[in-house]
Structure 1
Amino acid sequence: MTQLESRNEEIEAAGAGLAFIAAEKRDGVWRPGKFLEKHPIASVFLLDEDRAVTKAYGLHHAFGKDAINIAHPATLIIVRDGDRGGIVRYIYRGDNQLDRAPLEHILEALQQL
């Protein structure tokens with residue numbers, strides 16, 4: 001999150017914006033509600049408390065050696081498509097909780113839009 005936030009100007013220059021989603025309850029294990037109060041970010045942040053968004057994108061990680069009922073770490077680039085919502089143009093789904101999309105890949109994908 002910090003890595004992408006620090007490149008927000010570059011991302012906006014590509015005509016995009018950031019939104020973060022965490023498959024966790026506001027007062028869950030990592031206390032994201034309290035964290036965001038102390039460390040506000042400029043981007044949209046959604047707490048997917050019922051895992052509906054995570055499941056809709058096929059990112060729910062019900063059980064694994066490093067995960068129980070959370071999301072696979074993922075990065076999606078979704079392009080607005082008028083009134084129909086958006087089209088996924090890029091997706092990176094991590095295999096484990098430390099596997100993240102390389103920033104260079106994200107920026108490259110944005111430049112290709």
Structure 2
Amino acid sequence: MAEPRLKTHIWVQAQVRLLDVHSIPVAVTKRGDPDAGAVLMRLLRPERKCLLVRRHTRPDGSSGWMAAGGGGAMDDAAADAQIAREIWRDPDLWVIEVDDPKERYWPDRSMG
């Protein structure tokens with residue numbers, strides 16, 4: 001059974017607030033559809049590598065996160081190119097950048 005979904009802009013606001021509380025820099029670099037836009041997160045990791053993750057719906061209807069752009073860490077230029085492709089495919093996409101070299105944050109996971 002599909003889980004109820006928050007409107008995207010509410011989910012984004014909650015993540016920004018969570019990151020702010022934990023002193024992790026975050027920026028919403030592209031706003032998409034406020035109600036049902038997809039979300040792409042650019043997680044800045046150690047050694048200035050980026051990990052792109054996108055929210056998806058699992059076969060059981062629950063939501064999860066999967067690597068975008070072939071998975072794995074990439075440099076800034078490759079991440080920028082992948083983000084541009086994702087926006088071209090989905091103009092309603094939200095893009096959020098999280099500067100987290102200590103890898104403390106993962107979307108939808110509790111941050112003790």
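Ranked by distance in nm of label points 7 Å out along Cα→Cβ at positions 49 and 81, structures 1, 2 are topped by 1, which has the highest value. Source structure of the calculated read-out (distance in nm of label points 7 Å out along Cα→Cβ at positions 57 and 73, 3.4) within 1, 2: 2.
State the single structure among 1, 2 that was used to calculate distance in nm of label points 7 Å out along Cα→Cβ at positions 17 and 97, giving 3.1. Corresponding structure: 1. When relative contact order in percent (Cα under 8 Å, 6 or more apart) is calculated for each of structures 1, 2, structure 2 comes out greatest.
Of structures 1, 2, which gives -0.82 when log10 I(q)/I(0) by the Debye sum over Cα atoms at q = 0.16 Å⁻¹ is computed from the coordinates? Value -0.82 for log10 I(q)/I(0) by the Debye sum over Cα atoms at q = 0.16 Å⁻¹ corresponds to 1 out of 1, 2.
Bear in mind these aren't lab numbers, they're just calculated from the coordinates by the rules spelled out. Since we're looking at a predicted model, the values are computed, not measured. Cβ atoms are built from the backbone, for glycine too; each structure is taken alone.
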